[in-house]
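Following this line, the structures themselves.
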Structure P
Amino acid sequence: RGARGTVGELSARIAGAMPGATSAKAALEVALHDAWARAAGRPLVELLGGSAEETMRNDMTVSLEEPATMAQRAREAVAAGYEILKIKLGHDIAEDRERLAAVVEAAPSARLRLDANQGWLPDQAVEIITGFAADALPVELVEQPVAAGDVEGLARVTAAVSVPIMADEAVWSAADAHRLIEARACDLLNIKLAKTGGLRGAIEVAEAARRAGIDCMLGAMMEPRISITAAAHLALAHPAITMIDLDPPAWFASALPRGGMVQEQGVLRLSGGPGLGLELLRPHEDAGGGDR
């Protein structure tokens with residue numbers, strides 16, 4: 001059976017241990033994969049089929065705030081080397097248009113990924129997204145424009161607009177992915193380890209997408225460096241994952257642990273070393289967050 005088979009069996013047992021608790025399951029399963037790769041003396045990305053030399057361009061999130069504040073955040077991100085901005089939008093169409101106009105004026109060269117966080121009704125989503133296209137805004141995709149449970153509404157939006165639609169809150173498992181794919185409800189899928197219960201579930205979603213010819217984003221839910229690094233290893237290994245939305249280490253209040261992933265000028269790479277490539281520090285060695 002070998003180590004790979006043992007890891008697969010243990011991952012399956014973790015997944016089936018109890019309903020829900022996906023974040024806790026992800027933590028256990030990431031630790032299991034880190035131990036497997038450390039024992040093999042290889043970076044996890046290699047055991048997942050990728051190369052430790054791969055890189056991928058990340059985006060920077062601009063959170064939902066007043067237009068002027070969002071514009072300033074956009075300027076700062078572009079100045080730091082980010083070419084892609086993920087813009088959080090809300091429930092008021094007029095205010096969302098004002099926010100987006102401010103961001104575009106502040107960062108005209110940036111490519112935009114818009115995240116409505118389930119904030120619109122289907123007809124509203126079609127109206128506002130069609131308006132973005134008519135204004136020739138540099139919008140790459142719109143993420144989860146309608147309620148997660150409204151698969152029919154999501155499919156209506158996807159069919160009605162030219163901008164690619166990404167499912168996020170609607171996809172937690174391979175079963176969810178299959179349902180969305182069969183309904184032609186979206187063009188893209190957003191995978192998060194904390195939703196899928198770890199790497200095993202994430203790979204199952206990515207495989208469903210690959211078979212359907214759908215690209216995926218690997219995202220995160222304000223997770224610590226360990227799980228963000230695990231997501232980076234998977235993102236750089238699986239062919240269906242062509243985009244990432246992984247919070248930069250500078251967002252973390254603590255540098256514990258150190259290493260794993262590095263972001264420079266908006267480009268993510270791995271720091272090297274076996275397993276996740278992370279180095280545990282004692283509390284007195286912690287000098288704050290950042291890319292190290």
Structure Q
Amino acid sequence: MVPLLASGQDLDELLEAETQTGKSYESAAFKATRVINGHSVEQMKARHLDFRISHRFGELNGGSYEFFGLDQATIHLSLEYGIKDWLMAGIGRSSLMKTYDGFVKLKLLRQTAGSDNVPVFLSYMGSGEIFGTKWSDPARDNKFSSRLSYVHQILIARKFSKDLSFQLAPTVVHKNLTATELDSNDLFALGASARYKIGNRVSVNAEYFYAFRSDRASADYPNALSFGVDIETGGHVFQLMLTNSQAMREGGFIWGENNGDWSNSGVHFGFNISRVFSFDKK
């Protein structure tokens with residue numbers, strides 16, 4: 001049997017601060033490996049597996065006929081494993097555009113105080129996505145490479161206090177196939193997110209990604225804006241959110257083709273559930 005984390009264990013302890021002579025490490029800038037939709041600087045501990053279930057319901061402006069979005073749902077399932085304390089990898093599958101995705105994330109710097117002060121956490125995240133929906137024109141010469149997109153992201157975070165953390169995420173998204181020839185294959189974006197702890201096991205989060213779109217772009221999609229609450233219960237983390245993003249992968253919600261408009265109630269209620277399994281030898 002695979003041993004589960006003890007039900008009373010605080011997930012912050014998975015990233016418990018280490019102490020060395022003249023140096024103290026900060027830990028747990030965020031509650032989970034995601035802030036809301038986007039990655040945080042947090043890593044899975046080595047030999048720990050995170051099984052994640054994410055749901056986004058339909059837009060609230062669907063009205064009572066669609067039960068304010070609850071009749072519609074998009075789901076993303078993923079398995080994410082800590083190879084080393086500084087290296088994790090994951091694979092996932094989303095019902096939206098029948099997309100398969102994978103990523104790696106490396107911890108490059110860890111915030112410290114003392115003799116060797118390091119003011120921030122620094123991580124790199126790289127991912128790839130393959131959409132699996134059928135081509136609208138199967139008679140055309142459709143190439144497999146046109147299904148691919150890639151994301152490169154630098155995560156820079158600082159824990160200002162035991163309650164407040166902030167993160168910036170410079171990002172580039174590359175799509176091999178765009179909607180029109182006017183659209184660039186590369187999109188640069190900057191993400192900003194924050195977490196404020198309001199209790200031992202509860203925190204509130206906000207997340208925004210601004211996309212630097214070309215004036216020649218065929219469409220001006222809304223930027224991704226999300227607000228959420230993290231609730232921890234033992235080995236589980238429940239993340240509840242309101243977001244204008246239906247996609248749950250960077251190539252989707254940063255590019256923005258499925259993003260709604262907050263001013264028109266184009267907002268989705270959603271949740272993430274995270275369950276961590278330990279493969280540590282007893």
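Every number here is computed from the coordinates shown, using simple stated rules; none is lab data. Because the structure is a prediction, the values reported are computed rather than measured. Cβ atoms are built from the backbone, for glycine too; each structure is taken alone.
So here's what we get for this one:
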{"quantity": "For 0 (helix-only ellipticity at 222 nm (-39500 (n - 2.57) for each DSSP H run of 4 or more, over all residues; to 500), calculated) the corresponding structure among P, Q", "calculated": "Q"}
{"quantity": "Structure responsible for 1.2, with distance in nm of label points 7 Å out along Cα→Cβ at positions 59 and 139 calculated and labels P, Q on offer", "calculated": "P"}
{"quantity": "For volume of the Cα convex hull per residue in Å³, for residues 83-210 alone computed as 102, the structure of P, Q it came from", "calculated": "P"}
